[in-house]
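Any read-out appearing in this document is the output of simple, stated calculations on the displayed coordinates, not a laboratory observation. Fair warning: this is a prediction, and the values are worked out from it, not measured in the lab. Cβ atoms are built from the backbone, for glycine too; each structure is taken alone.
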Structure 1
C-alpha cells in the first residue's frame, strides 16, 4: 500500500471496530481515542509493509493491540520508577520551606490554613490538583479556588519585598 487512496480504502473502514476494541482495552473514551489515533498513525508509517488485498482488519487490530501493550508496559515501568523515587524521597526528609527567606516564610504563615495547605501541596509539594484534593478531602475546584486566593494574597503580601529584591520592577 503506497498511496493515500489505498490507505483510505483499506484501513479507514476498520476504524469503528478499532474504536470498539480500544474502548474495551482502555475502559475510557479519551484513552481509546488516543489509542486509535496512534494506531492509525503507526499504520500509516508502516503502510509499505502492508500488502493490498490482505486482511487489513487483522493487521490494524494487531497494531492496536501491540500499541496498547507497549503503553501498558511503559506505564508499569513509570510506576515502578515512581515507587523507587518515593522510597528515596522518604529517606531524604526535607522541609518544603528550605531555602526561603524569613519574609517569604512569614507571608506563608500569615495565610489562612486552608490557603496555605493548598499552596504548600500544589506549588511547593508539586502535587496535582487531584492529588491535593484527595489529601485535603475536598473537591478539585475547591483546591483550585484556595490556591488562587492563596497565591493572590502571597503576591500582595510580598509585592514590596519583591521590588526591594529586584525580582519585579515598579511600573513607572
Structure 2
C-alpha cells in the first residue's frame, strides 16, 4: 500500500525525497541537489512537499514526490516543481495521485486560483490527461524542451493563465 502525505524539511523522509529528486531529475543532467539549491534556493525554502511512501523491509521508502510553491510568482498562483517517481514504480499511478494531492491542497486548502508547471515535452500527455492546459510556445530549460502548463481552480477555469 502506498501512503501519500505532506512533509516538511524537518521530516526524516525529506532526505529520501531529495535523493529521489537528484537521481531522477538532476543526475541525468549532470547536476546534483547542491547545484539545485544554489540555483533555485527559494524553491525548497518556500515549497510544500508531497511524497508517496511505501513500507519496505528496511523501513519507509519514498517512491515519489512533488513540490508546490504557493503564491509564486504572484499571490493566488502556485508552481508545481520537481515531480519525480522512482523509475521502478512508474506507470502505477503514483505521479497522478501526487498531482491530485497537490491540487487538493492548492485549490481546496490554500485557495489558489491557478497552478502551473514547466513540463518537459515528454510529460505533456501526463498532465493533459489530468486536465492541464498547454501553452503552445516551447522553451528550453536545463537544455531540455519544455512547455508551460497550467490548471485553474474549477470555478475560475475560463480565466486566462498568469504569465511567468
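Supply the structure label, taken from 1, 2, corresponding to mean count of other Cβ atoms within 10 Å over residues 30-37 with the calculated value 16.4. That value comes from structure 1.
To which of 1, 2 does the computed value 73, 46, 27 (Cα extents along the principal axes in Å) belong?
Among 1, 2, the structure yielding 73, 46, 27 for Cα extents along the principal axes in Å is 1.
A value of 12.2 for mean count of other Cβ atoms within 10 Å over residues 38-45, calculated from one of 1, 2, originates in structure 2. Match the computed value 3.1 of distance in nm of label points 7 Å out along Cα→Cβ at positions 54 and 118 to one of the structures 1, 2, and report its label. Answer for the origin of the read-out: 2. Among candidates 1, 2, the computation of helix-only ellipticity at 222 nm (-39500 (n - 2.57) for each DSSP H run of 4 or more, over all residues; to 500) that gave -23500 used structure 1. Each of 1, 2 could give percent of Cα pairs over 13 Å apart, for residues 70-125 alone, but the derived value 71 comes from 1.
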